[in-house]
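**Q** Quick heads-up: structures coming right below.
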Structure 1
Amino acid sequence: MIGLLGGTFDPPHLGHVALARAAKDRFGFDGFLVLVAVRPGHKDVELDAETRLELARAAFPEDVVERDEHERTVDTLRDGHWDDPVFVIGADEFCDFPTWKDPEGVLDQARLAVATRPGYPRERLDNVLVQLARPERVLFFEIEPVDISSRDIRDRVKRGEDINGLVPPAVARLISEQGLYRGYTGVKERI
């Protein structure tokens with residue numbers, strides 16, 4: 001069983017790391033793969049794919065980190081050759097799952113591991129589950145909330161504020177050394 005965590009990682013932060021760690025602890029994966037979306041179909045990115053890949057490798061030094069050339073998760077899963085993959089997402093992402101390209105196709109290819117935080121409204125999750133043909137393919141696990149966003153980190157860097165304690169030290173070092181996000185205006189560019 002392999003765990004998959006996909007994202008833009010623009011930049012990766014301690015919330016991403018905590019999500020991966022909690023999923024690994026809960027499910028005991030045989031391997032864990034971090035997929036960096038080169039051209040995400042659902043959002044704009046600030047940095048090019050190679051820089052985000054470098055940041056993700058710094059954030060997840062114990063895991064395999066690869067480029068994901070697909071714009072949509074279902075296409076990634078269909079092209080992947082993984083035995084028993086489990087795609088890890090957060091509860092808020094899961095609430096948007098019915099809007100993904102071919103959510104049933106995603107569940108045909110992988111199970112979903114959905115991280116919920118204490119007090120998260122169960123009815124929001126149940127509203128999604130009732131829309132799915134195979135709700136048994138969705139696994140829930142709890143995670144302590146980590147109130148960090150990549151956008152907030154980019155904004156802090158632009159303002160010259162400290163990001164220690166928000167990103168792994170190796171990521172903070174790369175952002176500083178390479179002068180990343182200093183010109184970030186809050187208006188992201190499509191790549």
Structure 2
Amino acid sequence: MTVGVFGGAFDPPHLGHVALVRAALDHFGFERLLAVPAGDPPHKEVTTPAGIRARLAELALADTPEVEISPLELAPGGPRYTVDTLQRLRGSYDDLTLLVGADQFADFLRWREPDRVLELATLAVASRPGYDDEKLRPVLAALERPERVSFFSIPAHPVSSHEIRARVRDGLPIDDLVPTAVAGEIARLGLYRG
């Protein structure tokens with residue numbers, strides 16, 4: 001059984017994340033998909049505690065029974081890099097597919113051990129309408145095993161977690177950017193108010 005893996009800061013999770021997960025489930029037919037909230041992501045500063053971000057991800061993906069929130073990176077001293085996360089997951093699963101957005105794949109060669117990532121998992125790259133896929137060709141050409149990369153389409157959701165946090169800080173609504181349960185939990189906990 002191939003298991004999908006979708007990692008991220010989820011600070012907060014938004015409708016773009018949900019659309020990517022649903023499109024991947026439809027396209028690849030995963031029976032199981034692990035959402036892995038990054039405990040201490042090396043590529044960005046995150047101030048919301050990992051446990052809260054995991055809860056937000058759980059709320060965002062509650063309507064997709066194939067999805068399980070993995071606590072792997074939440075423990076102190078847990079893996080910080082994707083390659084380490086995949087190495088740990090390979091102890092439990094033989095066949096992994098890592099889901100990433102096209103913008104992340106454009107920076108894939110800067111990741112820690114990108115060719116090792118492709119040894120541990122196939123890569124499924126989500127491309128949205130309007131994204132310039134020409135940016136991805138040089139990345140694909142530089143990989144040792146480009147055949148382990150596939151592409152799938154997702155609907156356009158022009159939103160970022162950064163934008164959502166800014167809107168909350170400015171007192172603007174986010175109801176059309178995040179699932180209802182996520183908006184409610186953000187309000188209940190008073191997150192992102194600055």
Structure 3
Amino acid sequence: MDAFQKTSTSLPGLLILEPRVFGDARGFFLESYNERALADLGIPERFVQDNHSCSRRNVLRGLHYQIEQTQGKLVRVIEGEILDVAVDLRRSSPTFGGWQGVRLSGDNHRMLWIPAGFAHGFSVISDRAHVLYKATDYYAPQYERTLAWNDPDLKINWELDGEPVISAKDQRGSALRQAETFE
């Protein structure tokens with residue numbers, strides 16, 4: 001039996017992964033990472049950094065990407081719920097400029113594989129959320145770029161129930177038309 005069930009999305013390469021969950025009266029167990037199982041699903045990348053963020057309702061983080069030392073990310077939520085969003089920034093892709101939102105939560109145990117070439121962000125739709133993600137390359141602030149979360153050309157529905165709470169850096173994001181993108 002496979003460790004993960006893979007579901008393709010409307011954006012090539014962006015995958016929803018659902019781990020096998022073994023539950024009983026004590027709680028549950030799941031395998032959150034298995035290099036061999038992911039390689040079998042077409043994700044051979046190695047991860048070099050793990051990140052953990054905790055945010056409150058209506059916090060919106062992103063949309064971030066690195067133009068060099070590009071990062072693939074494997075994102076999951078261990079408590080709470082988010083809308084995880086990826087935007088395709090690969091000019092050669094038939095879905096360039098397209099976005100996909102996936103609800104990830106501590107209850108549904110889903111993970112989202114976001115390959116290099118995408119911008120990534122999320123909004124918190126529960127009272128609080130703990131988000132864990134693995135990255136395929138190290139954070140390099142000199143190469144980090146931010147795509148505008150509210151770009152009118154993207155029309156992302158962040159599913160917020162109030163005003164977004166956004167960092168100063170994320171408020172200065174570039175519109176897709178002016179953003180540095182990938183081949």
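Read the figures in this text as sums done on the coordinates, not as results from a lab. Quick caveat: nothing in here was measured; it's all calculated off a predicted structure. Cβ atoms are built from the backbone, for glycine too; each structure is taken alone.
**Q** Of the structures 1, 2, 3, report the one carrying the highest value of mean count of other Cβ atoms within 10 Å over residues 118-125.
**A** 3
**Q** Thinking of 1, 2, 3, which structure, once distance in nm of label points 7 Å out along Cα→Cβ at positions 70 and 102 is computed, gives back 0.8?
**A** The value was obtained from structure 1.
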